[in-house]
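Next up: the structures, one after another.
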Structure P
Amino acid sequence: MAELRERPYVQFNFLVNLGDGVTEGPEAGFQECSGIGMEVTVAEYRNGNEKENSVRKITGMNKSTDVTLKRGVIGSLGLYKWLDQIRNGDQNAYRNVVIQLLSEDRGKIAQEWKLLRARIIKHTSGPMNAKGTDVAMEELVLAYERLEMA
């Protein structure tokens, strides 16, 4: 998987598997992927009889940031069907999403992020502009419970 090297990898070769095993073709292609991350909270605590006049930092809960995926509108309803399952309360609709950064020749996986128990929390289409020449875009925001990296 991850391989240490002297210069950083470029950001334009990546694959997104939305938990369905598909990483090729227009339904799996995304122009942009942002917001992958996590944070571990810290609780400050001090006993009244501490000899040091400072607080202890106690590791607390971890939080995962929401991931945003953007792609051109292609007329596929696959993401909408997944979102529909989630909003209808289907507990089996949660997926493990895998995002892979590839080397320049697309031959090696440089880094892999696994978003465990992910679900769509926001879907946005547009804007539409009759005078514009941009590609019609849709945006998908994923919330997940745990981030693993390989």
Structure Q
Amino acid sequence: MALYLVQHGKNLPKEIDPDQGLSEEGLREVARIAKTAADYNVIIGSIEHSGKKRAAQTAEIFAQKIGVSTVSAAEGLKPLDDVAGKAATANPGANQMLVGHLPFMERMAAYLTTGSTDYTVFKFQNGGIVCLDKLEDSGLWAIQWALMPHVR
């Protein structure tokens, strides 16, 4: 059982799309990562996203490729939201996916794994997914695996 953190795919600039939906490159990369996750038989129970267009599109692509019927906008996933509230409701038994933005996703990964947002424990990429699992002994989480669009 796990918690999945996803940074939305690459988006269009405001001058082209005021809502900053996914670019063609973003659509392709998210679809590729979502298909890879599906090929690995990743099981996701539900997906929550920030409500912003690029996050909603990313969530829908993952839902379609993996076969998730519960996708919804949720509070607490905006770029500068406090991660503690969302972390308190994280349930590893639910196989939940959260789709949002930086710096929230990097701060969430840090908070879950170290108890602090002061450290960067993982460098996210647009369209990438990080899988975390809760450690029984400490109550903290550990990064189990990640899929990123680019190896750098």
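A short reminder: the numbers here are calculations on the coordinates, not readings from a lab. Just so it is clear, the model here is predicted, and its values are computed rather than measured. Cβ atoms are built from the backbone, for glycine too; each structure is taken alone.
Miscellaneous remarks
- Structure from which 1.2 was derived, distance in nm of label points 7 Å out along Cα→Cβ at positions 55 and 111, options P, Q: Q
- helix-only ellipticity at 222 nm (-39500 (n - 2.57) for each DSSP H run of 4 or more, over all residues; to 500) from the coordinates reads -9500; which among P, Q: Q
- A value of 3.4 for distance in nm of label points 7 Å out along Cα→Cβ at positions 71 and 119, calculated from one of P, Q, originates in structure Q.
- Calculated for structures P, Q, Kirkwood radius over Cα pairs in Å is largest in P.
- The greatest value of FRET efficiency 1/(1 + (r/R0)^6) of positions 7 and 23 (r between Cβ atoms, R0 = 30 Å, to 0.05) among structures P, Q is that of Q.
- Among P, Q, structure where relative contact order in percent (Cα under 8 Å, 6 or more apart) as derived comes to 28: P
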